[in-house]
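So, here come the structures, one by one.
Just so you know, all these numbers are worked out from the coordinates, no wet-lab data involved. Just so you know, these numbers come straight off a predicted model, no measurement behind them. Cβ atoms are built from the backbone, for glycine too; each structure is taken alone.
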Structure 1
Amino acid sequence: MAELREATRSGPGRVLIALYALFAVAACARSAVQIGTHFERAPLAYLLSAFAAVVYVVATVGLVRGSRASRRVAVVSCSVELVGVVAVGAFSLLDPAAFPDATVWSLFGRGYGFIPLVLPVLGLLWIRHTGQGAAAD
């Protein structure tokens, strides 16, 4: 069980966790400022930023803890993140008026160098990779 816990936190997993933690802080800060200063301007966009922040926090904790249960939580978080980035990205292209201000996931994370689009894929691949390694031991 110790190998399973360490697996997600080793090697490239450290970088992945650092990126998730960075995005958790960035999304929390962004949504707090947006909601606190001008919520009425784009409530949907700002609430989506807050939701993204929660997803990033949950994924970070799941990856750090690395137990079987927290790995499942991380898989669900990364999956929700991927669906969210694709859905919000598409919606923000189809109805730009709904997003007068950018969110973490709008335009597929363009404001963040498209990292929000790539990060959940890397997260899911890493969880799968480390799970296979732990299962083989």
Structure 2
Amino acid sequence: MKALIQRVSGARVEVAGEIVGAIDRGLLALVGVEPQDNPEAVRKMLHKLLNYRVFADDDGKMNRSLKDVGGGLLLVSQFTLAADTRSGLRPSFSSAAPPALGEELFDALVVLAREQHPQVATGRFGAGMQVHLVNDGPVTFLLEV
């Protein structure tokens, strides 16, 4: 499982012009599910998302987590994150989980996140989405479990 996280001052996801998820200060996580992923990978990824220290402390150092600052978490499924781009000029999606597994594990991530964090929003699995964000920093990390 991979998640491309961006520290944001605000982000939202639209589907067909309708806002389906939005947060203020927090993390936008674009989540890619791979065939070998399982519920344990979901738990590990959520732990990283909630506890990865990307927010500044009083000295300006990245020492505070999403939990520490009470920010929002916007989860967006993005199967292209699992693409194999090592050769050629066209991505291969053979390294991405099949849609049914991707949806099952993404949904499990959302459920677990909502149990453990008060501010969780999402995109819509499988939909054409427009993601709007203001990257704060910019700060972007690729998390893998």
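For distance in nm of label points 7 Å out along Cα→Cβ at positions 40 and 104, the calculated result is 1.7, so let me know which of 1, 2 that is.
This figure was derived from 2.
Can you spot which of 1, 2 the value -7500 was calculated from, given it is helix-only ellipticity at 222 nm (-39500 (n - 2.57) for each DSSP H run of 4 or more, over all residues; to 500)? Kindly include the intermediate steps, with their values, before the conclusion.
Values: 1: -26500; 2: -7500.
The read-out comes from structure 2.
From which structure (1, 2) was distance in nm of label points 7 Å out along Cα→Cβ at positions 48 and 72 calculated, if the value obtained is 3.1?
Of the options listed, only 1 reproduces it.
Say we calculate distance in nm of label points 7 Å out along Cα→Cβ at positions 88 and 112 for every structure; which of 1, 2 gives the highest result?
2
As an exercise: relative contact order in percent (Cα under 8 Å, 6 or more apart), calculated from one structure in 1, 2, equals 27. Which structure is it?
On the way: 1: 27; 2: 39.
The read-out comes from structure 1.
Kindly point out which one of 1, 2 the value 2.4 was derived from, the read-out being distance in nm of label points 7 Å out along Cα→Cβ at positions 24 and 128.
Source structure: 1.
Match the computed value 2.6 of distance in nm of label points 7 Å out along Cα→Cβ at positions 16 and 120 to one of the structures 1, 2, and report its label.
Values: 1: 1.5; 2: 2.6.
The correct label is 2.
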